[in-house]
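Given below, in the form of structure tokens, are the structures.
Quick note: the coordinates plus some simple rules give every number you see, no bench work behind them. Model, not experiment: these values are computed from the prediction.
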Structure P
Amino acid sequence: MTVVALNPNATVSNTGSIAGGGTAHGALSNDNDANHVALSASQAVRVAMANMAAGAPYSAILTVRVSTASGGGANLSWPPLPDADVVFYASATGWVNRSYALYGLTKPNVDNAEVLLSVFGGVMSISRVRLIVGYLVPPTVTAVAPTGTQSSPVPSVTWTRTSDPETMGLTHRVRIFSQAQYSAGGFDPATSPATYDSGVIPGGATSHPMPELVAGSYRAYVMVRQQHLAADVQSSWAFGQWFYNITPPPVPTLSVNPNSAAGRIALLSTGTGTAVRHEIQRSIDNGQTWTRVRTAEGTTGSVPGLVAGTDDYETPIGDPVVYRARSFTAGGIPSAWHTPAATQLDSDWWLKHPNRPILNVKLDGGKLRNYPGSERGGRHHEFHAVAARHPVIVSDTRQSARGTITLQLETRVERGQLDELLDTAETLLLHGPASAQEPDRYVRVVGHRRRRVVDNAHRPRTLEELDWIEVGRPPGAMIGPSWEP
């Protein structure tokens, strides 16, 4: 914050006498008690205060230094604010300071404001009137980069900032405009349509990641805002202008091959020219929303190479799905998207490991014996007030879904495969066909019971009861070999 002490700089009216000579506002602005304004009953002095610098006040204290030989009272009025009048009394023991806090000030309240002191009893001397204001100075912003012609994507928009030493309450906003947008009539960086808008971001950062842009001329506008208590200030919009002189790689071709027996879709994106990496995404709502496919590099959909392939084990079973791919140069320049026709995976139930597909367990041939559904409890907290008949219930979001499935396994090998999967104690995918009318669920298995079938002790058949709780999609890369039938 910045603090300034404002003194009177003009006399509006004065019916008292001035000890020490000069003007009333001069006597009230120095620290010489001998130079003061003397007022008797029914007399008053009114002075105008100096203006403050640019900024937004959030606190103020008005200090008056007074003395009286016989004791007296006065009214102190701050006309710019309603209900800012006070009554005070001075002792007969010499000069004393009286201070009063003023609330709700704005800069217009401070600039050209007047202080009125009127005595209603006794004789009072006033040697100083001072307004101490705490305020925020508007920040200033200078865009640093990007500027000029860029032959490769710029990683971020950067800027320098000067702001009030009080760094709390800082936010910033970045808006990027194409040449057609910033050249349009009536252009306003705060309200005009933009190619990209970061929204208001809290914090004192001085850079922001650059979105993906095609070749062309752009301006990045930056604005910094600061708030503290009642004060709210913002910088002007500063911009950097640059031209993207980039040539994107050709659109890759994408082959999509369902393998129902293995519970996956094989994806192969083939680039040309300068492509060194590919990104592959999946949509289950006909292109309305997209999800990055899990690859050996994580859930970013990224696959390295001029020709890049991966398998998607998490695609829905029995529902149409659409894939798209694009390639990138070594400098990070993307191609346009290639979107092939929809495809579909037809398969049975699976219990899969999203990160280690070699551990997947296929539940074909009726191995999923029972899947009765799920349940979701509430999160309710009960509080009992003294002498109250009914409790107070505080509710939160519902709990995650949970349930039990029963598998029927016939061999020691099948039981060993299930144990190896469950021993990871990691998130699994309970993956079934759309015809079952149960959603795909990422789950943690929290209980496992193995039982022999009644009257079948001579046979290796077992019933495997798995208690599960639904969780979110796990992060991480897909590692290890593929599952093969």
Structure Q
Amino acid sequence: MLLAAVVLLQQFLFLIQFGWVYTDSDQTIMWYGLKTFAQGHFEEPRFLGQDYNTMLEALLAVPFYRLGIPAHIILPLITSALALFPFFWFSSIMYKKGKLIRAAVIVSIPLLLPTDYHLISLLSRGFVTGIFASSIGVGLLMKGASKRAFFLSGFFMAIGFSLNPNSLVLTLPVLLYYFTIHYKQVTFYILGIAGIVIGLIPHFLAERFYTLHPSYVLHSMQLELSVDYLKDAIVHLDDFFNPMAPVFWKQGFIIPVAFLGIGIYFIAKKQWSKGIYSIGSFLFLCATLFLSKVNDGTNSVFFSFSRMYLALPVLIGFSTTLFNFSLAPRILRIQFIFLIPVVFLTGKMLFIQTSIQHAVHKNREHVVGVATIDHVKTTCQTVQSIAQHYNVDLVVIVNSFDYDFINYGCEVCESENQFPLTLRPSYERRTMRLTNAMQHVYSNVLFIDNQHKLDVFTDSTVSVERIPQDSTFYLVRDNVVKTQELFNKLHIDTRPL
């Protein structure tokens, strides 16, 4: 209980210093998803504009949002709860089995992880949802072999895969382990496969949706397999594994190597199931490095290579259940369980602000837009004020650092003030909104263009004026043509529909 309380305290500290302070452009899309879900509108089954990932966090946050909790508060809270769930779930199972040492070790893992893990796992972008769902299935197998466990484990693992395939880092090694134990039981195959098939039904329905509506896919998952990806990855393994490595914060490569070493040890001891599981985990981690998506990352926590390995600490938690800690000296057990986690937590807290400032620095390759939540709110208030002053019906983001913050975040931040409709025509994820808006006539349209391309506009049929409040804001008054025609006249790029 004490360790669990310390873990929750740590998570709260990361929330108040990072999760509730900073956001990114993809997270504001999740804000928008929460608002539309709360209104009863479900535009598509996946993350807006994509044929993969989901907005489960937004769906789970709906009751709290309706109670008045802001999106930027409740979403990181939901995400952090999903990220911590597997550790508490596995620990409680061990506790009920009387394996107190193993229970304590599992729940202490978040205390042993580096700061970057906590920052990545707090991002409300669907990174942890698949691991959450899959861990339910893993826990059911941990509780004991039964027909119910076989079926439900397959079901939840399939759901987890559909939510986010990064959950396979947990599920495939675990399935290998239980296969070596139950491979002679017909019910293990029949019920497990039945659970998987039923669990994949929503996945195939979502696939069908995007097959029938290809215009909804603005950003598709591209998955390629190549030895070249492995060659590139092998020289910077720490970028993949450092944030996911308990204790070894700067030597993350040790984690896959440890699985191999432990596997060899178990094989030498003729503990075949444990040995096959450990070596299988090593081989699977190596195999993932051949994939293009795994190698699609940067040195930023907002687009980290290691986001694909967020299940690794959970897999390590499961792996601890294979060891007999009762053989260790009592004093060593006490030091490991209580002293070491507290030491690592203290180290993190002493340098937490330095680590966060390093993580959000503008020189990092964030890929997505990164800003403080206060900056987003201030920006939205500025746009809202100008829009009200000029009675604006539509805000069009042509070029701006705050592109998605305005396009998706402002309608949530300023929802009480009836923020006007927004569009980012060159990369608009809301296909239905873009389609409908292009055929509609908006009288007063506000354009945001920090590259000042509208300064050289020469079409005499449309009057464009730069407003005095901000040199990057342009206004078209008393427009009488449809949005599609207006964009064509202004030479504004629009994504294909």
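Suppose helix-only ellipticity at 222 nm (-39500 (n - 2.57) for each DSSP H run of 4 or more, over all residues; to 500) works out to -1000; of P, Q, which structure was it derived from?
Corresponding structure: P.
Now for a different question. Given a computed value of 39.6 for mean projected area of the Cα convex hull in nm², which structure among P, Q does it belong to?
Going through each structure in turn, the value belongs to P.
Among P, Q, considering only relative contact order in percent (Cα under 8 Å, 6 or more apart), which has the greatest calculated value?
That would be structure Q.
For which of the structures P, Q does the calculation of Cα Rg over 2.2 N^0.38 Å, for residues 175-310 alone return 1.46?
Clearly, the read-out refers to P.
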